[in-house]
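The structures come next, written out as structure tokens.
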Structure P
Amino acid sequence: MDRPLTKNINLDRPPLSLKEYEKAGGYAALRKVLKGMSPKEIQKLVQDSNLKGRGGAGFNTGTKWSFVPMGNDAPKTKYLIVNADEMEPGTFKDRVLLEGDPHQLIEGMIIAAYAIQADISYVFLRWAYRKAALLIRKSIEEAYEAGYLGKNILGSGWNLDMHLHTGVGRYMCGEETALLNALEGKRATPRAKPPFPQVSGLFGKPTIVNNVETLCCVPHIVNNGADWFKGLSYTDDGGTKLYGVSGKVNKPGCWELPMGVTLRELIEEHAGGMMDGYKFKGALPGGASTDFMTIAHMDTKMDFKSVAEVGSRLGTGTVIVMDDKTCPVGFVHNLQHFFAQESCGWCTPCREGLPWVEKILLSIEKGEGKPEDIDVLEMHGELLGPGNTFCALAPGAMEPLQSALKYFREDFEKHIHDKRCPYS
């Protein structure tokens, strides 16, 4: 089985140097692009491959690029930014790519920048990824020395500068417009849309923000074609996917697998099943801001469409498993504490609603809850849902809560009736 994203990765040794990466076929896609492909051809190729954004939104990448103004009348400064601010709880897939094969990301960024004719690119990196920062910085320097970055790249007449920017550690920076504000030296709050970043982004100029895993796919699509990339998948969504599993499983980890493997295969085969003495109770399929899936959903294909059909989201594709000895109320309370803490405070529902939800869950967990608390929690699930807040932070926070009330309601009721946590 082809594993293009991880074929060069061995975490028991340092990542490939520039020379080693070139020997393994690296930067061949960039040379191919600069020698004979137009920006529009690259956009069309990526669009036809059905590469969907791996940061969680699942929007067609080539289509997103096509919204950038092109031609002689387009603004002269454009930006390509990789969102490496991997702050979603339970998500660690991008770290594997950043630390395991940094030149793969840089090549993907350069090709994507050429496709939109960007002049400047940034790696916006999570503050805690210190090892990745060292590796990315070194790889950027190597790329400059080899002529892959800077002026007149490979004699093409096209220029691109690349910079590493380390964030200060706010979950909010994962939202692309808040990321742009942070890059501008402002408070990381989301922007109103429209205008969208593709037209007016960083410093008011056309900007594309893509996830690490998304851009790492690009060189392989250029080298092998759209049909090859679609053929890697079990579903209509193109390519392979980095799936992760955490929780009380025998082999927690991260694997590159065909897009569309089932949740059952992911947990029982690749993660080695549940640890002795534990049973599967539920799972968040794509990080903390997704709805629970239960034992009834184990044969669901882990692609964007199939997971949505059972009422959740693929998100980042990193599964958080909840076992039968973990309290659902305490589990969700822990998540709501995180989201309330990470709210930027820009809009009232998120700023006031999330701390209130956390407070109610804590009282239920401590045995101080009241029957009407469940109604209040359900009301917040609606009032903090899509369309009622300035960005997707609060709606994402409500996904594990509303699905926990749907699937594990008896646990909430038992806490309130017995005035204690039955799992303690």
Structure Q
Amino acid sequence: MAILKAFKGLRPPKTIAHLVASRPYDVLNSNEARIEADGNEYSLLHIIKPEIDLAVGIDEHDESVYNKAKENLAKFRKNGWLVPDATNCLYIYAQTMNGKTQYGLVGCAGVEDYMNGIIKKHELTRKDKEEDRMKHVRITNANMEPVFFTYPAVKEIDAIVDSIVKSKQADYDFTSTDGFGHHFWVINDQATIDSIIALFDKVPATYVADGHHRTAAAALVGNEKKRNNANHTGKEEYNYFLAVHFPDNQLTIIDYNRVVKELNGLTPAELMEKLKKVFDIELKGTEIYKPNRLHNFSMYLEGQWYSLTAKPGTYNDNDPIGVLDVTILSKLVLDEILGIKDLRTDKRIDFVGGIRGLGELKKRVDTGEMKAAFALYPVSMKQLITIADTGNIMPPKTTWFEPKLRSGLVVHSLE
């Protein structure tokens, strides 16, 4: 059964919480982070993207960058910008987008749960990215950013969360610059904490929704510390890492789309002829067309939108991977027609999160940067959980969750 542990979080004072809170380290590059943190000494980007406080152009994996993260964390603590709670707490972190609010439980997940497969994943991780975050965890001795988990909804937990948010003013409540609302409650009543943990102990598994590399790094460092500690008891803080757990019935996965730079030597007309063999094609004109069901795609090519519906027999609805539209598109179009075999390494393809809208696909083709764009119907939570439960791995760039968790509302120290 899944572990949920209360902990003494490091948190910013209420007056600066909105300034400390930042986007995750992996959704913006170094230059974007410099711009975003400019004039804001409180931004957590100074710790999670510490190269912004060093010379422009420095390798973000240079040893001095990790040392700067440690130095900046010490500065935040010394200045009272991150202050430890007096007792072990759980927390509620809610996000509002487009009038819909989702409520997550913030607590520590168990390293052993990750090692034993109780925490399930649906994406492969890259060793270089794992090692980058492992170095960051080692040198700061903290989980600076939470990972984004989901779990099968438990109505009794939902009722407790609902009672808290209706009866208690949020400890933090602000709208970020992207227009998303962020709301945060501290749960420090021991009886309530015990009730939630007891209920969560009946949850058979949790699932990594977003943050596979951070999850792997946190768990691997915890396991590393266990191996290196001759007096290990299992109660040390390094046995746990920071996670926000959202009920599966509150989350929505957004589409994750593709743009390609060239057509593998084909003319647009030749491409269409090849596509007709495996898709029913309908011209939609110049107005943006969004896929409206599973196995339906949209394509933007030479100023026109098309509906592509995969023909029966070209996919396998009984295969948890074969049923995915990313699999169908990758096999029938990207691989067999355009010659793009490896989505992780081929430079002829790029990926666009659905949060940017299909207008972004049109823009990238119209500018000449890309030759064609393909939009997909989003993966469902049921599909994600089925794939994780069966031990399968989704193709790269399949799921996009929004809003992203803001980092810095609470930090988990491994001390």
Structure R
Amino acid sequence: MEKVLTRNFGLENSHRLATYLKNKGYEAARKALTQMTPAQVIEEIKKSNLRGLGGAGFPTGMKWGFIPQANPKPKYLVVNGDEGEPGTFKDKYIFERDPHALLEGIIVTCYAIASHKAYVYVRGEYVKSMQTLQAAIDEANSSGYLGKGIMGTTFDLDVVVHPGAGAYICGEETALLESLEGKKGFPRLRPPFPAVVGLFGCPTVINNVETLACVGPIIANGGGWFAKLGSPKNGGNRLFCVSGHVNKPGVYELPNGTTLRAIIYEHAGGVPNGRKLKAVIPGGISAPVLTADEIDVKMDFDSLKSIGSMAGSGGIIVMDDTTDMVWAAMVAARFFAHESCGQCSPCREGSGWVYNNLKKLYHGGARPHDLANLPGIIGNIGGNTICAFGDAVTMSVGSYVLKFREEFENKIKERVCRI
């Protein structure tokens, strides 16, 4: 399999500019700036079928095309490196092992949308990631790959690293913009969309770290090349983060469309100690859980959507047959209740109610009506909030109750205190 995102990971000093240049680094950016128009760059990204790899899966080239070039205001690129989704740790590897690949993608993207300022919003806890990225930016500035007149052209670009606010909700793109502007990370009502009214009220593109790291190879090799690596409408490879009950947890670069079964058993070494697989979260904790009978699904946005889950951030969490699914649902609900920003009452109040009900179920203090009320509480959150956080509570926790209801009913019958 051809490596795209991890092609430099195994090299000594892979985070340094000298290493990156030895492997055709910044040649794609030079090609874009000297041989292509911005419209041609966008068209190549559209051909690649590159989709947003932060979770939403929106076509990247289409997003770039929404920027109104006639608008006289400055244009901005905001890079979402908040990575607060439990089970997800791929952006960290790009920051620390190949930051120049990200910077090259930023250069090409900014050229395509006529932006001269990019902000990289990095999860606040990722101290080493920020330090490594800043060192790469300093190298690029001093060598003419960033700053004034990049690579001898008339194109200028300034890249700024911004530490995150320590809140999961700031991974939502409009909450991220609010945080970047120095305000509380509350999601914005849309429309207007960030492409028209984004950072500081200006046209803005927001892309995930992994998405932008794919841009350089696409420009270097062509959109058609990248599209063929993946599955229909899901171009290229992506990074899958595998954790939980597997023999070889880690980050795996694989083509979009690789089956979940292959990822777990062929790449991650299967379930330890001869245990049976019970459940899998396929795209970070906000993705609806899958049973062991559903793992022949292809891991791309469309295939997972067709069976009621989502590819999300590519965070695969594997659970064997020792896992208490009521406990798993309670842990997910506790996270959501803690991370709700509190702006919308259905989410602010409802996520807490869901967690309290599940806590009662797990600790043996629930009655039949507590379980009976749970679907109604969950159902009144999704679709009634400004952002998709409420939908995540609904889809994620609701899937545990739907697919493993017998375990929830048994908790009421057993009434065993688990404090």
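Given 17.8 as the derived value for mean count of other Cβ atoms within 10 Å over residues 198-205, which of the supplied structures P, Q, R does it correspond to? This figure was derived from P. A value of 26.4 for mean count of other Cβ atoms within 10 Å over residues 286-293, calculated from one of P, Q, R, originates in structure P.
Can you tell which of P, Q, R yields 0.4 when distance in nm of label points 7 Å out along Cα→Cβ at positions 102 and 126 is derived from it?
The structure behind it is R.
Taking distance in nm of label points 7 Å out along Cα→Cβ at positions 302 and 334 as the criterion, the top-ranked structure out of P, Q, R is R, with the highest value.
Every read-out reported here was derived from the displayed coordinates using simple, explicitly stated rules and does not represent laboratory data. Just so we're clear, the structure is a prediction, and the values are computed from it rather than from any experiment. Cβ atoms are built from the backbone, for glycine too; each structure is taken alone.
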